[in-house]
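Input: structures, listed below.
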Structure 1
Amino acid sequence: MEAIIIKIGNSKGLRLSKTILEKYNITDKVEIILEDDQIILKPITKPRENWEIKFKEMAERGDDKLLISDVFEDENLDEWN
């Protein structure tokens, strides 16, 4: 398939047909992946989809430990009372 690069203001863009948008479920955003000498467009539907499942899996594996303490040694917590 061939597509024409069009001028959009001071930039240039690529117009995708309604058929392509519907077939690949592209709505508002795409992820652009630069791989070797290719540009891959990947639809982004719900960026945080299934996070609750992934967090549960992390907890079950014990991978949800803090990387740094949530309270610093020099932190004065009295000022928050």
Structure 2
Amino acid sequence: MSQFAAQVNAPKYEPKDKHRVIFETFHSLDKGEKMELINDHDPRPLHYQLMAEYTDQFEWEYLEEGPEIWRVSIGKK
């Protein structure tokens, strides 16, 4: 069984849809659940956006840091 309740493979989405899908997935999590984000570049801007909009409501852990694939565990507190 996966440690993640959901996964978003961002490169599979059109640029205009990526953040919407990521945030919809995050919102669908129950407290204590985690999602896995897979991306083709460092999603640091997303981290900053989460920090601004969801202060103390999420956990962020890099699982893989490039150079071709970035994987991040995002947990809902």
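In terms of distance in nm of label points 7 Å out along Cα→Cβ at positions 21 and 61, which of structures 1, 2 is highest?
Numbers: 1: 3.8; 2: 2.5.
The maximum falls on structure 1.
For which of 1, 2 does helix-only ellipticity at 222 nm (-39500 (n - 2.57) for each DSSP H run of 4 or more, over all residues; to 500), calculated from the coordinates, equal -6000? Please report the intermediate quantities before stating the final value.
Values: 1: -6000; 2: -9500.
Matching structure: 1.
For the read-out log10 I(q)/I(0) by the Debye sum over Cα atoms at q = 0.15 Å⁻¹, a value of -0.81 was computed from one structure; give its label from 1, 2.
Values: 1: -0.81; 2: -0.46.
For log10 I(q)/I(0) by the Debye sum over Cα atoms at q = 0.15 Å⁻¹, the value -0.81 is produced by structure 1.
Just checking, which of 1, 2 has the largest value of relative contact order in percent (Cα under 8 Å, 6 or more apart)?
Working: 1: 14; 2: 34.
Largest value of relative contact order in percent (Cα under 8 Å, 6 or more apart): 2.
Where does the value 1.4 come from, among 1, 2, when distance in nm of label points 7 Å out along Cα→Cβ at positions 29 and 53 is the thing being computed? Walk me through the numbers on the way to the answer.
On the way: 1: 2.0; 2: 1.4.
The correct label is 2.
Just checking, which of 1, 2 has the largest value of distance in nm of label points 7 Å out along Cα→Cβ at positions 45 and 69? Walk me through the numbers before you get to the answer.
Working: 1: 4.5; 2: 2.4.
Checked 1, 2; max of distance in nm of label points 7 Å out along Cα→Cβ at positions 45 and 69 sits with 1.
Each reported figure results from applying straightforward, stated rules to the coordinates on display, with no laboratory input. All values derive from a computational prediction rather than experimental measurement. Cβ atoms are built from the backbone, for glycine too; each structure is taken alone.
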